[in-house]
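These are the structures, in structure tokens.
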Structure 1
Amino acid sequence: MQEDPSYQKTTLPNGLRVLTAAMPQTRSVSVSLYVGTGSRYETPEQAGLAHFLEHLCFKGTEHRPSPQDISQAIDGIGGTINAATDKELTVFYNKVGQPHFDLALDVLADLVRRPLFAPDELEKERKVVLEELAMVADSPSQQVDLLLDETLWPEQALGRDVAGSEESVLGLTREMALDYLHRQYVPNNVVLSVAGAVSHDQVLDRVDAYLGDWAPGVPGGWFPAVNGQQKPRAAAKHKATEQAHISIAVRGLPILHPDRYALSLLSSVLGDGMGSRLTLELREKRGLCYEVHSYAAYFQDAGALVLYAGVDPEKADEALLALLAELARLRDEAVPDTELSRAKEMTKGRILLRMEDTRAVSDWLGAQELLTGRLRTIDDVAELIDAVTPADLQRLAGELFVTERLNLAIVGPFRSVRRFLPLLRI
């Protein structure tokens with residue numbers, strides 16, 4: 001990997017990793033605090049705990065006792081603040097004008113080190129999370145994603161909804177949240193990334209003041225993915241919808257796999273953008289759908305390539321066969337050089353455009369460091385993308401796009417998957 005002087009990293013004595021990207025041409029600073037925890041770190045009884053805890057951190061801290069105190073601290077200076085929980089990480093982040101960097105760091109440190117978890121606020125936020133689950137239950141396009149995860153990774157942490165279930169959320173207690181906080185929210189399990197109009201030395205000075213005395217701990221690890229698939233799998237959820245929401249997936253690659261960028265380019269050719277094969281075939285040529293796409297997901301020991309289409313239920317069979325035919329074509333025919341070149345330039349271009357935003361740069365730094373323990377520069381990634389050949393794509397497609405790896409999830413007016421299972425072959 002290349003050395004890039006625009007990125008700097010320091011590890012504090014307590015294990016906290018601090019990464020910065022100086023962007024003096026900007027007037028903002030984005031601060032992101034990544035914690036190595038998420039739904040993959042939970043037992044079935046804890047399902048949704050990492051997500052619930054992330055919510056509770058905003059309900060009051062020792063220095064800012066009410067939710068309003070927290071939000072107004074950043075809103076009042078024109079900044080933004082938020083957080084997100086995924087399967088393998090939780091991130092708290094804000095973006096402020098450069099003069100307010102100190103306050104931005106202070107607020108994030110307060111959220112993760114001194115949340116109150118007041119019982120009355122906890123019960124109110126439990127209701128909020130239950131409403132969030134209900135909102136997702138009313139969204140068939142989100143429901144099909146959850147059903148697909150359950151099908152890909154049955155009865156294991158990677159296959160569960162990050163937010164848990166109604167039953168599991170009702171069972172979460174304040175004691176469970178405090179225990180989880182003290183175990184997972186420790187500096188040697190955290191990455192702080194800062195991007196914007198601030199220097200590395202400035203960041204280190206303030207980080208030491210707010211986080212330097214944070215005591216390290218022994219965080220718990222994630223539950224590994226289990227793969228026992230030997231034949232196609234399918235699952236259906238009956239819902240009286242106007243569309244059939246169809247998702248197909250094959251297990252993909254871990255985040256550090258050497259073919260990771262080849263898989264990303266396969267997905268780009270397949271279903272990324274208006275010029276992709278899925279869009280041209282299913283939307284433009286056949287008129288089957290408005291929305292169709294694909295994406296690759298990467299985890300530390302697993303991954304997936306996912307295809308999605310929303311179609312008239314009467315056209316579900318045709319759409320499913322069309323999706324599978326595009327997978328087979330990538331496996332059986334080499335991608336032309338010109339088509340691969342377009343996919344490469346689109347992928348690199350999107351990265352370059354995103355890197356003009358301080359929030360995106362802080363995310364680039366923090367997520368890579370937390371999930372992989374290494375930092376690839378934009379030039380590193382561009383070289384890896386450019387090195388992919390049509391032969392690489394066809395080889396990888398041959399390995400992944402086989403009948404035994406197919407997984408189907410469908411949400412719509414169907415009582416079972418009986419009619420679809422015979423179609424699952426490529």
Structure 2
Amino acid sequence: MIVKIVNAIKYIFEETLSLKKILMPVVGLIFFLQPCHSQDHSVVVYDSTYMAEIESLMVQAEKEQVVRDVLGDYEKGMLKYEMSFHIDGVGELLRGGIDSWRRKGFYKNETTWHQRGNSYIDYGLAFSPLAATWGLKMLGVKSRSTTKRMIAANSLALGLSVGVSSIWKRSVEEPRPNKSGMHGMPSRHSAVAFSCATILHREYGHVSPFISVGAYSAATMTEIMRLHNNDHWVKDIYVGAGIGTVATNLSYFIVDKIMGKKGVNKPKLTMADMQRVMKYNLQPTSLSLVSGIESGSNHDGTDFYGTTITAGLEYSYFVDSHLAIEGMGRYATTQGYDESQPAMGYNVDLLHFDVGAKYSWLLSPGTRFACRAFGGTRYMNSTKNNTNSEIRPECGIGAGLNLINKEKYAAGVNFDYVHAFSKKMSDRYVVNAVWQIIL
């Protein structure tokens with residue numbers, strides 16, 4: 001399909017003639033006759049040059065039709081994808097379920113963590129993508145939905161996200177880390193944040209990949225704040241994120257079943273889309289948002305740590321189609337407690353700054369696999385009494401797989417092993433989802 005589209009674009013820019021330019025000469029030339037200067041006026045001779053021009057125009061018209069057919073098929077596929085059920089968010093639910101089972105001993109301890117932050121500020125950040133969605137709509141920026149579809153889908157999405165997370169909270173009485181209540185599972189803030197982020201992505205992600213990545217950055221920051229403030233465990237925020245994303249995609253799917261195609265402003269293939277695909281295949285310099293978990297080194301002596309949530313940015317500059325130089329910045333946070341003094345827990349915050357090199361292979365048009373090595377510095381800060389912050393060198397290796405799709409960005413996953421030259425949390429395994437903007 002990619003090869004067909006590239007050929008179609010080539011035809012558009014090199015050989016396209018408008019319908020008017022084709023039909024008017026053809027109509028005139030078909031009836032043009034050049035009489036022979038003989039006495040027998042019943043004999044008429046066609047001009048062979050003109051007939052050759054007509055044949056050439058007919059060939060070009062056929063090529064134009066091929067272009068229209070290819071573009072039409074691709075755009076029909078984009079519309080079908082838009083109206084299908086997107087499975088985004090299922091992975092978040094699985095993450096939360098796996099972490100809940102794997103670390104159930106840590107989550108059942110009697111330690112209490114200090115309340116930090118303000119939940120109203122967290123809600124403000126969570127709703128910011130929704131505010132941006134309707135702000136763009138009021139400014140006249142064309143959304144993917146008509147106003148009716150947008151109102152119906154947004155209302156149903158938020159209703160499901162809040163409703164399901166609230167019912168779940170009441171059904172599963174689980175204490176929060178700060179012991180401020182018995183309804184910690186799942187995180188309603190995360191459900192709302194990812195619902196709003198998915199709404200902005202669905203409505204305006206076609207305008208720019210920065211819109212989608214910005215939306216999910218706000219949602220990810222909401223997750224981090226809820227964990228940092230000791231209002232939730234990692235499993236709570238992942239399940240909440242899954243509820244919000246799945247509920248929103250399901251809402252759009254339900255509304256489309258009711259409204260049909262009339263609710264959708266039909267997607268169009270643009271030259272920017274083609275350039276993005278070509279850059280990805282040839283030299284995919286990119287800026288990526290990464291978000292995921294750290295694990296490993298879950299205890300040091302009497303200190304035990306929960307699952308760590310992490311997020312950051314990575315810049316990859318490709319010097320050719322395979323080799324890239326990378327710069328990475330990443331933040332991580334988790335809870336911990338000292339088994340010898342279990343009454344009060346503490347928080348651990350980590351900042352990673354690394355540079356490295358990556359080698360990438362194009363497995364197929366639109367799919368890349370990469371391996372990398374990196375090194376840099378880790379800053380670690382803990383709220384544990386009598387514990388100083390530390391700066392230590394670190395190094396690591398990793399691998400990743402990503403693919404470009406009908407979205408404006410490439411999506412994938414990275415797996416990294418990081419070793420810090422420290423007695424605390426020295427060996428870590430990092431699994432990150434990746435949203436990659438091709439620059």
Structure 3
Amino acid sequence: MEQFHNFQDQLRKFARLAIKTGVNLQEGQGLYLVAPIESVQFANLVTEEAYKAGAKDVLPDWTDDTTALLRFQHAPLEALENIPSWKFYARNELVKDNYTVLNIYGPDPDLLENVDGSRVAAFMKTYVQGITVYREYMMKHKIQWSIVAYPTIAWSKKVFPDKPVDEAQNLLMKEILRISRVSGNDDPVAEWEEHNKKLHIATDFLNKQKFRKLIYKAKGTDLTIDLPEGHIWWGGSEPDDSGIQFNPNIPTEEVFTLPHKNGVNGTVSSTKPYNFNGQIIDHFSLTFKDGEVVDFKAEKGHEALKHLLESDEGARHLGEVALVPHRSPVSESGLVFYNTLFDENASCHLALGKAYPTCIRGGNNMNEEQLEQAGVNNSIVHEDFMVGSAELDIDGVKEDGTKVAVFRKGAWAFSFE
């Protein structure tokens with residue numbers, strides 16, 4: 001019984017962390033809470049913490065993987081390609097009304113493994129286009145938003161396939177709480193303040209370097225990434241338009257910026273499986289020329305990767321460059337999570353698709369044409385995939401041609417202390 005109460009206490013601390021540090025909800029704001037129906041007890045704790053913080057309203061949006069699977073299996077293709085606008089109305093309007101957004105995340109990695117990828121791609125393309133306003137508010141940080149994790153049954157069984165369901169969920173929850181800096185800390189909110197400070201030291205250092213390009217070297221990877229003039233590195237907490245600090249991801253170990261959309265050349269190989277819309281892509285490589293993917297290979301999920309790259313023109317270009325030490329709390333677990341929120345924080349990663357306008361000086365005030373001219377990629381997708389390992393070396397090249405070691409053997413090549 002004591003162990004149960006300790007576990008409940010940690011869940012409440014996690015819920016408070018999501019509200020205070022994740023979205024940093026302010027008095028009088030609303031909270032839009034996207035959550036799997038399996039997480040209802042945790043979602044109720046989050047809701048309670050939101051009201052304690054002064055929320056004017058908590059609007060839950062319950063999701064269910066089985067219902068989603070049935071849609072992809074049985075709905076007419078026309079219904080997947082043509083989604084009525086009223087289905088998007090609430091999302092696009094609530095962000096205008098100063099609602100923060102919290103996503104409790106725990107999808108089934110294998111949900112759509114046996115579904116025709118073209119049906120999934122058709123739906124996702126229409127869906128993302130329908131929530132353009134909602135997505136813009138998040139990617140331009142016009143509102144606070146965050147993602148935290150919950151161990152759904154299917155996800156838990158994927159990570160711990162040899163364990164009974166209850167044990168698998170308990171083991172995954174323990175890892176989530178540890179990696180999210182909840183377990184072992186009396187005050188996770190204060191712990192995250194310290195963690196954010198360390199990430200800010202890293203971004204300050206990188207911003208002072210003003211690198212012109214990054215060079216990646218590892219087994220299967222020989223890649224050069226140009227960085228646009230005025231690029232900005234971010235990591236940890238970030239400010240929204242009004243200056244309120246929030247943490248988009250819990251956990252996070254990354255510092256990131258954007259590449260020049262036309263300045264990526266060479267080949268990069270994945271180092272972890274990637275879950276794209278419920279389909280696993282693994283052991284894949286991408287070859288770039290002048291920023292565009294001109295060739296790709298995948299031992300698993302070739303068709304899913306093909307559909308991703310065909311989402312639109314921008315899906316064949318990079319929109320994010322993220323640096324993560326190989327020895328992070330996630331990688332030290334020794335687990336593959338089949339979940340981008342976690343796996344991307346175990347490894348340096350890149351993202352195909354849309355770039356964050358916040359990652360270039362003045363980006364939030366640029367129109368689409370100006371962003372294009374500055375080399376900022378645009379797309380309906382933003383898909384992170386992992387490329388880091390204990391062998392990865394990264395050099396930064398400054399404007400005068402000076403090379404600076406950034407990563408050696410998967411670790412920072414300099415100290416931020």
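Figure out for me which of the structures 1, 2, 3 the number -12500 belongs to, where helix-only ellipticity at 222 nm (-39500 (n - 2.57) for each DSSP H run of 4 or more, over all residues; to 500) was derived from the coordinates.
Values: 1: -12500; 2: -15500; 3: -10000.
So the calculation was done on 1.
While we're on this one: Could you tell me which structure in 1, 2, 3 was used to calculate P(r) over Cα pairs in 20 Å bins from 0, in percent as 26, 62, 11, 0? Intermediate results must be reported in sequence, preceding the final value.
Working: 1: 24, 54, 22, 0; 2: 22, 45, 20, 8, 3, 1, 0; 3: 26, 62, 11, 0.
Matching structure: 3.
With distance in nm of label points 7 Å out along Cα→Cβ at positions 58 and 234 as the yardstick, tell me which of 1, 2, 3 scores highest.
Numbers: 1: 4.0; 2: 6.9; 3: 2.6.
Structure 2 comes out on top.
OK, next. Check the numbers for distance in nm of label points 7 Å out along Cα→Cβ at positions 106 and 154 across 1, 2, 3 and tell me which is largest.
On the way: 1: 5.4; 2: 3.8; 3: 1.4.
Looking at the calculated values, the largest one is 1.
Can you tell which of 1, 2, 3 yields 13.3 when Kirkwood radius over Cα pairs in Å, for residues 298-345 alone is derived from it? List each step's numbers first, then the result.
Numbers: 1: 13.3; 2: 13.7; 3: 13.0.
Traced to structure 1.
Which structure, out of 1, 2, 3, was mean count of other Cβ atoms within 10 Å over residues 122-129 calculated from, if the result is 20.4?
Going through each structure in turn, the value belongs to 2.
Taken together, the values in this text are just the output of simple stated rules run on the coordinates, not laboratory data. Worth saying up front: this structure is predicted, and the values here are computed from it rather than measured. Cβ atoms are built from the backbone, for glycine too; each structure is taken alone.
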